[in-house]
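Scrolling down, you'll hit the structures one after another.
No value in this document is a laboratory result; all are computed from the given coordinates. Remember, it's a predicted structure, so these values are computed and weren't measured experimentally. Cβ atoms are built from the backbone, for glycine too; each structure is taken alone.
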Structure P
Amino acid sequence: MKKSLLVLLVASSISASVMAADGVITFNGEITATTCDITSDNGGKDFTVTLPKVSTTALANAGDIAGVTQFSLKLANCTSNVAVAASFENTTSTDASNGNLNPTTGPAGVQIRLADSVGTQTKVNGGPAGQTNIVAGSATLPFQAYYFAKTPVTNAGVVTAQVNYTIAYP
C-alpha cells in the first residue's frame, strides 16, 4: 500500500510539473489566393545579379561598401491589387549578427548586403521588405546588392552567394 501511494504521489507531481504553463502563444495567419507571375531584369524568376569588379582598397576597412548594383523583382498578371513585398531567406550562409550573406566562395571578410531601392538594409531572414502596391495587376520591387566588408578585405577573389526569395502579401 505504501509503495502504491508513493508511486501515485511521484506520478502526480511529475504530471503537474509537465502541465504547468507560464502563458499561451496564439499564431494567426492568412493564406491568400493572390498570385502573380514573377520575372526579373534578366527575364526569369531565377536569375543572377552580377556585381562589378572592385579593388580590395574599396573594402579596406570594416563597414566599407562597394559595387552597388540595382535589381528588381517584377510581378505581372497578379490576381488582386494588394500590397506586396519580398522576403529573402537563407539558412546556411547568413551572418545572423548583421543579416548579410556570407559568400560560399570569396575572400575573407567580404559579405553581400541587400538593400531596398533607397539603400535601407534588407536583412536576410529579416522579414518582408520593399513593400509596394500591385496596380493594374503588376508591380516592381526594386532592390540593391553590394559588397560589404565585415572585416578588412585584403585578398582578391571571385565572390559567389545565393539567396532564396518569397513574395509576401503583408
Structure Q
Amino acid sequence: MRQPDTSALRERLNNYTPGQELEQDKQELEGLLQEVSDQIFAMRNLLKEINKLKEELHGIHGSLMHTVKRERAAFNALDAAKDSADNIVNGICNAIVKAERHTIIQATVGTDELEKVNQCSAAHIKAEEELLERHRNKLAKYLHSGEGIWLSDRWLKILFAVQFLCYLAVALWVLCKR
C-alpha cells in the first residue's frame, strides 16, 4: 500500500501559529457580522415600507367603507323615491279612472247639425253611386266585347294547354287500361 504524501501537511503544521488562525477567524466573523447587520438594516427598512403601505391600505379601506355606506344610503333614497313615484303614478291613474267614470258630458245635436250631417251623407252616397256606376259600365264593356267572359290571351292559352294535357292524360290512361 502506498503512503500519502504528508510533506505538505507537515509544512503547514510547522507554519501553524494559533494567533494567526485566531486572527483569520476574527476577520471572517467580523465580515459575517457586517453582512448580517447590513441584512438587518435592509430588513428594518423593508419593515418600515411595509408599515407605511399597511397604513395606506387601512386608509383606503376606511375610505372604501365610507363610500359603500354613502352608496347604500343613496340606493335606499333612490328606492324610496321610486316607491314614492310609483304611488304618485298610481294616484294619478286612479284619479283619471275616477274622473272618467264620474264625468258626464252633456252633448246635444241640434237640428242644424243633424241636417248638415244628412247633407254630407247624401253627397257621399251619391258620389259612391257614381263611382260604382262607372265601374259597372267599364266591366260591362269588357264583358260585352269578350262575349261574356274576360280573360287575357295569355291566361286563355294557359287554360287550353292545361285542359289539353288533362284530356291527353285521360286518353293515355284509358289506352293503358285496355
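Quick one: semi-axes √(5λ) of the Cα gyration tensor in Å came out at 118, 54, 15 when computed from one of P, Q, so which one is it? The value was obtained from structure Q. Of the structures labelled P, Q, which one yields 10.0 when mean count of other Cβ atoms within 10 Å over residues 36-43 is computed from its coordinates? So the calculation was done on Q. Quick check: 16.8 is what I get for mean count of other Cβ atoms within 10 Å over residues 68-75, calculated from one of P, Q. Which structure matches? Value 16.8 for mean count of other Cβ atoms within 10 Å over residues 68-75 corresponds to P out of P, Q.
A value of -31500 was computed for helix-only ellipticity at 222 nm (-39500 (n - 2.57) for each DSSP H run of 4 or more, over all residues; to 500); which of P, Q is the source structure? Among P, Q, the structure yielding -31500 for helix-only ellipticity at 222 nm (-39500 (n - 2.57) for each DSSP H run of 4 or more, over all residues; to 500) is Q.
Have a look at P, Q and say which one yields 0.30 for FRET efficiency 1/(1 + (r/R0)^6) of positions 132 and 156 (r between Cβ atoms, R0 = 25 Å, to 0.05), as calculated.
The structure behind it is Q.
Taking FRET efficiency 1/(1 + (r/R0)^6) of positions 44 and 124 (r between Cβ atoms, R0 = 25 Å, to 0.05) as the criterion, the highest value among P, Q goes to P.
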